[in-house]
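Listed below are the structures to be examined.
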Structure I
Amino acid sequence: MDWDPHVTGRNAVLAQLAGLVDITTPRWPTLAELNQALAANLPVRFIDEGHFAELNCYYEQAVAQCMVPTRSANWHDLFGAVIWALFPRTKALLNRLHMADIASVGLGTRTPRRDRITHFDECGLVLAVKDKTEAEHWLREHDWQRLFLSERHRWGKDWQPFVFGHALYEQALAPFIGMTGKCVVLELDSTFFTLPATRRYPLLDARLAAHLEQDALFDRPRPLLPLPLLGIPDWWPANDDPAFYQNRDYFRPRRNR
């Protein structure tokens with residue numbers, strides 16, 4: 001897809017980035033511009049494919065050396081750089097977990113934990129809430145009617161979703177029924193929900209990194225909760241109609257286990 005300097009105005013999903021990162025150049029930003037705009041205060045730098053090839057190593061090993069391989073004119077990698085800017089602690093933690101498994105079993109063996117980490121890295125969503133008991137329960141039960149209709153008034157107030165997976169932002173360039181985030185529910189203090197976005201992200205990043213590490217989340221099978229992105233109120237115009245949620249191919253009932 002061609003470059004779009006107004007990408008954050010395409011829809012409500014991409015609008016999460018408005019005012020947070022400067023990616024409004026009239027053409028694809030150069031690597032130098034990306035580093036200047038996004039990496040000034042990061043522990044990593046973005047490097048091009050040539051530099052990555054010279055390192056003669058795997059992606060995770062490059063990141064462990066504080067270098068993030070980033071393809072030019074590539075939406076997937078651009079959004080990856082954006083997530084580094086918004087969630088530097090969590091991104092660094094995920095790579096440390098990858099490297100721990102690599103050190104333990106080698107590069108030739110892909111562990112289930114690394115698969116779970118990658119799944120969250122690509123498609124993760126963080127739902128910040130004041131009290132997570134109800135929201136987490138309804139997500140586990142796939143109670144979409146309760147989450148999106150009965151409790152609709154709570155979205156944007158004491159339930160606030162944040163995209164973490166850069167693949168979700170790439171998918172949002174051309175949204176489709178089926179877009180699903182892999183959700184982690186975080187409980188935050190009520191003051192968090194009144195802060196401007198520029199102050200919420202650092203707090204969310206610190207809380208998320210601590211939660212993932214302390215709870216050893218990726219050591220468990222099925223640690224992430226599916227959340228149909230286009231069901232989130234105000235994120236997709238069609239969901240103003242309650243009939244939208246009758247699509248059981250998208251809003252799937254919980255499977256009996």
Structure II
Amino acid sequence: MLKQRIMTAMVLAPLALFGVFGLPLSPFVFLMDAIMLLAAWEWANLAGYQGIKARLVYVVLMALAVALCHYFYLHISVFSVLVFAVACWLLAFFWVCRFPRVSGWNSRFSRGVIGFVVLLPCWFALISMKGAEQGDALILLLLLLVWGADVGAYFAGKRFGRTKLAPKVSPGKTREGLYGGLVACFVVAAAYGLVVGLDAARILPLIILALLTGLISVLGDLFESMLKRHRGIKDSSQLLPGHGGVLDRIDSITAASPLFVLGMQCWVLV
């Protein structure tokens with residue numbers, strides 16, 4: 001399984017980097033549209049819409065919502081959307097901590113609505129970064145933080161894992177793995193700050209933001225794991241060998257991107 005994961009990652013990573021650095025803003029926006037619709041197809045099943053017709057209806061509704069995002073991106077405050085998203089992730093943290101007790105998300109309709117709340121702010125966050133000055137570098141930093149948190153947690157958990165992090169949600173995750181992921185985020189942020197020439201006064205808040213981004217990325221993973229466990233499925237799909245589906249690859253980014261962009265707007269870049 002590890003070999004299959006590595007081989008798929010060797011294909012996905014260059015494609016992701018090409019999407020970040022090789023595409024101008026407009027093609028990048030349409031790439032994000034496509035990813036959101038693929039994720040919506042998987043989320044429909046996660047929500048409990050198992051029939052083909054029901055899942056197609058969900059994808060069509062998501063497509064309409066994404067089309068509206070194209071319009072509202074120029075006419076509403078992206079900042080407000082991201083604040084709302086972070087607040088919703090705090091609620092998701094409460095739900096994860098209470099699992100398997102359910103409150104507010106156990107109906108199929110509720111989980112369907114949650115899919116919009118999870119995916120659309122991520123779209124806003126990534127598009128706003130791409131359109132910003134040095135946006136490509138910021139997206140790369142976000143990806144490195146999320147990947148670092150995941151890889152650091154995997155290897156630290158394998159080597160030192162003893163204490164379960166959330167056994168009722170994801171039995172394989174450990175607190176030691178979480179700490180390893182945060183160490184990786186620290187290294188990524190410190191290295192980025194040194195490479196771009198930030199002074200110590202600006203590297204420190206960047207490191208704090210990186211650690212918060214790493215933490216909330218784990219929440220994104222746990223939240224999807226909670227929904228999958230509730231539905232009784234292992235992966236969101238089998239589209240990516242060794243990795244599951246699109247949602248299984250972007251679940252951390254959906255949670256991390258709104259907080260990361262907020263931090264960059266309000267803290268690091270002011």
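Taken together, the values in this text are just the output of simple stated rules run on the coordinates, not laboratory data. Remember, predicted model here, so these are calculated numbers, not experimental data. Cβ atoms are built from the backbone, for glycine too; each structure is taken alone.
Figures for the structure shown
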read-out: Source structure (of I, II) for distance in nm of label points 7 Å out along Cα→Cβ at positions 21 and 173, computed value 3.1; value: II
read-out: Structures I, II, by percent of Cα pairs over 16 Å apart, for residues 45-100 alone: label with the highest value; value: II
read-out: Origin of the derived value -11000 (helix-only ellipticity at 222 nm (-39500 (n - 2.57) for each DSSP H run of 4 or more, over all residues; to 500); candidates I, II); value: I
read-out: With relative contact order in percent (Cα under 8 Å, 6 or more apart) derived as 20, matching label from I, II; value: I
